[in-house]
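What follows is a set of structures for review.
Read-outs throughout are calculated quantities, based only on the coordinates presented, and are distinct from any laboratory measurement. Just so it is clear, the structure is predicted and the values come from calculations on it, not from any experiment. Cβ atoms are built from the backbone, for glycine too; each structure is taken alone.
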Structure 1
Amino acid sequence: MRSNLARLRGVEVQILTGRGDFPRAASVLATTKPPASCRIDFAIWQAAQASVEVSRSRFEDAMPILERLRSEAGIRGWNEVGTITHTSLVEGYLAWGEVDAARHVADEFCRLAEDIGSPKARMASGIGHARSFGDVDRAREVLLEAEEQGMHFIAAQAHHALGVVGRDVADHLEAAWALFKKMDATLWLKRVEAVGRSRGLVLDRRVDKSGAPGPLTDVERQLVTLVRDGLSNREIAEVLHYSSKTVEAYLTRLYKKTGYNSRVELIVAHERAVSLTGR
């Protein structure tokens, strides 16, 4: 019971950290500190505490703790500790500008995730690998899997990663911004906005505050044109240099956004010059 409660509190800490509510996250950690004799629970607690410090850009004390726990987790087979430490170390090293160190940890995290076998660990390691190596294909794979499984926070992180390392930067940053906004993930909103500013985008002004579907993005307009021209998903993928699964995901999102249900409806709407921002 105590271990289960500690893990639930750890999830609460992650949520509070994502929202940028560091004082409450610290308060939760302070009231749930397990005894050092409960070694794995204490290690999870230490890892969670250090991960909060990394999110606050307080690296000097947190990174050595995370490295020690990463090593201990590998020896003892503590997968949960390993997941937390690897995720936070990649984030910390990238923020520190230590790309080689981030890549080393990201590679190790991918191997650990395969051993763990859980989709969440695999996707988290995929995002770390994508950001460390500029691996666009890996980020797209994570995005597709997260969307298929309804894991919106991970999908938002994948959009953010693609906004950092991929093409169609505006599309992905806007998608990440909208998802993080719905989750009230203030910390991640600031990160996405910072990337947007570095690329000349002011994301909160590009989102329709009325809640109505926004205007089509460049990629979505390309999709409509290619669908109108009669190209199959495979042919569209070749033109846009995407995988067929990525094209399917974009089309599904386009149907939801416009309210249309098929390629035929999109084509008819295009031919009639109907606005695709809603019926």
Structure 2
Amino acid sequence: MTSTDTVNFEALKERQRIGWESGDYPRVGNTLQIMAERLVVAAGVRAGQQVLDVASGQGNAALAAARRFAEATGVDYATNLLAQGRERAHAEHLPVTFVEGDAERLPFPDASFDTVLSTVGVMFAPDQAQAAAELIRVTRPGGRIALASWTPDSLVGSMFRTIATYAPPPAGVRSPMLWGTEERLAELFGDAVEWTSLRPREFDFCYHSPAHFAEWFQQHYGPITRLSASLDEDTRARLTADLTAVPQPFNQAADGTVLAPGAYLEAIGVRR
């Protein structure tokens, strides 16, 4: 028996869903739009292709694919994020379909899509092997799987280690940051995917100050919003101080603002 055999993934996903539906994640997610644009270009998305954005949130990658005239679908289990994705698509006159669904049980037939994308989304599915198997299943042979995932040593990796000191993850659940490593992708996808490009990239986190960074994530990043609300006043103050410290080792600004690169892995593969 492996450690994952004892994990109640369904209960964990329900807690995660409640977390993502707390706060106002699109306020954070919208700042990451450039990552989705880059991923769609790197994946070679073209007009007329069937494209799926898994754990789409408010639809960054789905919208990027639709701008290239692909037939884009976004799937997520957080209904408020899907609603905001639909609002964005309507505002931009983009024909994107948003579907409620679980990344570990995608509601689509086998081999439905030419390209399956995820921008720092599917990496947070707790049953990583099952999520990877679903990405493979819904991608047609010869189609592409394209992922943008934070790396373990990134700014976001540091932030999640900070969060874990206040809310440790359940035993047996692997760090989502492992999706940002070549080794873990090889374990998850095996011979089913040939990775044709594994490119280290950076996203610049830009905030007024380290304190603004901490405030923004506590107010808007659902899992942190929910955690912060659960703490007593003194512990919440310590969390705030710890989050304020997160961007500082990465910060390249010398004027009191934050310009801190966040490392991620852009992975493009062909489904065998």
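For volume of the Cα convex hull per residue in Å³, which structure out of 1, 2 has the highest calculated value?
Numbers: 1: 141; 2: 122.
Largest value of volume of the Cα convex hull per residue in Å³: 1.
Looking at structures 1, 2, which one was relative contact order in percent (Cα under 8 Å, 6 or more apart) calculated from, given that it came out as 11? Here the read-out was taken from 1.
Among 1, 2, considering only mean count of other Cβ atoms within 10 Å over residues 34-41, which has the greatest calculated value? Walk me through the numbers on the way to the answer.
On the way: 1: 14.1; 2: 20.5.
Evaluating mean count of other Cβ atoms within 10 Å over residues 34-41 on every structure, the highest lands on 2.
Identify the structure, out of 1, 2, from whose coordinates mean count of other Cβ atoms within 10 Å over residues 58-65 was calculated to give 29.6. Traced to structure 2. Which one of 1, 2 has helix-only ellipticity at 222 nm (-39500 (n - 2.57) for each DSSP H run of 4 or more, over all residues; to 500), as calculated from the coordinates, equal to -24500? This value belongs to structure 1.
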